Structure I
Amino acid sequence: MTVAKKRPEFRNINAFTDLPKYRLPAPGWVSILHRISGVLMFVLLPLIIWMFDNSVSSEISFAKFRFAFNNGAAGVLLKLVTLSLIWAYLHHFIAGVRHVWMDISHKAVSKSFGFSSAKFTLIASLLLTVILGAKLFGAY
């Protein structure tokens with residue numbers, strides 16, 4: 001007669017001791033950031049509408065918007081929020097294309113493709129954000 005091994009007992013995790021030790025793989029980061037970027041774009045939608053409205057309403061409103069965007073601490077804050085929107089859009093778009101590609105192509109559903117496409121998504125969204133951020137802050 002064989003005695004069955006006792007199954008491991010899992011209890012609630014401690015956020016202070018267990019979570020810092022946990023290493024999330026790249027596909028997990030892409031999944032979480034995809035959700036965060038979607039929420040960020042949704043929450044900042046009124047700002048996007050305001051920016052669009054001020055840029056196309058009239059020449060005077062465009063001049064006021066441009067002045068607010070380019071001067072003072074408010075301008076820097078507005079540029080940082082715009083930069084976060086740029087990242088959110090780029091990441092959400094690239095991750096969305098990744099998910100659609102994985103849904104369409106049965107060959108793309110593998111562990112190796114998941115890791116490589118997740119790394120590409122993270123690198124591409126950050127690289128494009130840096131390039132567009134440099135343009136936004138006047139580097140070129």
Structure II
Amino acid sequence: MALKIIDHGSPEYQQMVKLRDDILRKPIGIHFTKEELDKEKDNLLIAAFDEDMILGCCMLVKESPEIIRLRQMAVLNDLQGKGIGRALTLFAENIARDLGYKVMNMHARKPVVGFYEKMGYKVISDEFEEISIPHYEMEKVL
């Protein structure tokens with residue numbers, strides 16, 4: 001498995017969009033708009049590949065000079081629980097640290113809160129609804 005930063009608009013990015021759409025969007029009946037995807041140009045796009053096949057992905061979005069947000073974590077359904085999400089998260093944390101960020105935060109879907117807690121993230125909010133799904137805000141000091 002290779003972890004790498006990918007370019008917005010590249011063929012790898014197109015695989016990333018399809019994976020996120022299949023895993024995160026279609027199951028709840030929503031899809032990406034061109035405007036949403038255009039806004040991702042300034043984000044740090046990270047993906048895990050086995051040769052040319054995408055296995056998982058996430059992105060980092062600058063919140064402030066000290067805080068970066070982890071977003072859009074997705075792993076192929078049949079590979080969940082195999083360490084890909086963990087590897088992506090650790091890779092993202094290392095990149096964030098190298099860029100000088102002190103805290104990584106996220107809006108985690110309720111079913112994956114336990115995964116992030118095992119990785120050292122803390123719930124810092126009450127449950128809230130986002131895109132019609134229960135979420136919690138979580139963060140980790142890097």
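Data overview
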{"quantity": "Relative contact order in percent (Cα under 8 Å, 6 or more apart) from the coordinates reads 19; which among I, II", "calculated": "II"}
{"quantity": "Origin of the value 9.2, where mean count of other Cβ atoms within 10 Å over residues 28-35 was derived from one of I, II", "calculated": "II"}
{"quantity": "Source structure (of I, II) for volume of the Cα convex hull per residue in Å³, computed value 199", "calculated": "I"}
{"quantity": "If distance in nm of label points 7 Å out along Cα→Cβ at positions 4 and 68 is computed and equals 1.9, the structure in I, II", "calculated": "II"}
{"quantity": "Winner on distance in nm of label points 7 Å out along Cα→Cβ at positions 12 and 108 once structures I, II are ranked, highest first", "calculated": "I"}
{"quantity": "Answer label among I, II for the case where helix-only ellipticity at 222 nm (-39500 (n - 2.57) for each DSSP H run of 4 or more, over all residues; to 500), calculated from the coordinates, equals -7000", "calculated": "II"}
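FYI, it's all coordinate maths here, none of it is from the lab. It should be emphasised that the depicted structure is a prediction, and the values quoted were computed from it without experimental measurement. Cβ atoms are built from the backbone, for glycine too; each structure is taken alone.
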